[in-house]
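None of the figures in this text is laboratory data; all of them are computed from the coordinates on show. Since this is a predicted model, take the numbers as computed values, not measurements. Cβ atoms are built from the backbone, for glycine too; each structure is taken alone.
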Structure P
Amino acid sequence: MKELMPGVIVYKNSIKDIDKVLKLMKNVEYHQITGGRDVDICYIDNQASENLLDIKWLLQESLDPCLEDYCSKYKIDGITPENWQLVRYGEGQQFVTHLDENYNMPRTVSLTMYINDDYTGGEIEYVWFNLKYKPEPGDIIIFPSNYIFSHKVNTVLSGIRYAVVRFYKWKTLTDFPKKEVD
């Protein structure tokens, strides 16, 4: 574990079976998203293919202890996940400065899992802190979703960058099971 700054924790070499995850991710059908999000993306939901569900289970096993540690450290309780996002950045692609939380997406915790490093560029940069980080395969970075932690992914200069993104939000009354009333 490495603290890049308060609230931003890197869990080093935390993804199990990283080579298997990379192999599976290379066979995913991605959809290009343009605009500020110039990336290729694939969402994993409960109706996903067997290949995507294999990725999800491999990653969940690796993520659970890191997320538990992060939430314990920062006294975060009662969050619920959004769908997994597999992200592929080709040469020349980037993700401009953004925050992960807004009125329509009231997120609390953001995380990125890094799958490979055979590319140049593509660093994550926290713009208000002038902090750039070149992740290594197996790194999981967890940080708050709010405006203070606005960040970007710098342009990939060569190669292909694979990452997995997931967001968590505070549970609301609709997230809890309904109790039957007599």
Structure Q
Amino acid sequence: MKRKLAVDIDNTIWDLVSSWIEYYNNKYDDNVKASNITKYAFFDLTKKATKEEMFDILCVDDFWSTVNPYRYSEEYLRKLNKEFDLYIVTSTSYKTSRKKFERFFELFPFLDEHQLIITHHKEIIDVDIIVDDCPINLTNTDHIRFLINQSYNKSVKDESIIRVNDLREVYYYFFNTNNNK
């Protein structure tokens, strides 16, 4: 029986923050840098737009076409999909879902919509392994937990969480080391 693996989308599989900030900068004539984001809720940096206006960007028809996968995402999602019961888990507003998921499945056509779970409560997902960029989503100690390194999660100090840079490192953890438990 394969183990169950949940992988987040935003800032784990693809680079949402950079596209979001670039769109904001172009629309509001600002110069916020994605690398300056040091906390998950970064809206204090986007002084020319309210939090609501920032979330409205995610509802713009052409926004999602600007979001691109991280290096290795396609290759290693394919590999992980073969080795695990892979689920794509994301916390997404119903307002952005259609556009977001059209883009996602365009980029990752080997994944199936039945592998997709949308919830703001990732802690209820019954999986063995979880990969996310947001430490709040890694609270269940029963999982093997991977945190994708981002500028906004560098202060997290939890030795039970395995820090990685990308999905390639998640794959190597299981298949190129002695960690295959």
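A value of 10.3 for mean projected area of the Cα convex hull in nm², calculated from one of P, Q, originates in structure Q. Among candidates P, Q, the computation of Rg and Dmax of the Cα atoms in Å, for residues 105-168 alone that gave 11.8, 34 used structure P.
Each of P, Q could give helix-only ellipticity at 222 nm (-39500 (n - 2.57) for each DSSP H run of 4 or more, over all residues; to 500), but the derived value -6000 comes from P. One of P, Q was used to compute mean projected area of the Cα convex hull in nm², for residues 73-112 alone, and the answer was 4.4. Which one was it? It must be structure P, since only it matches. Given a value of 15.6 for mean count of other Cβ atoms within 10 Å over residues 17-24, calculated from one of P, Q, which structure does it belong to? So the calculation was done on P. Which structure, out of P, Q, was distance in nm of label points 7 Å out along Cα→Cβ at positions 121 and 145 calculated from, if the result is 2.9? Source structure for this number: P. Among candidates P, Q, the computation of FRET efficiency 1/(1 + (r/R0)^6) of positions 1 and 97 (r between Cβ atoms, R0 = 25 Å, to 0.05) that gave 0.20 used structure Q.
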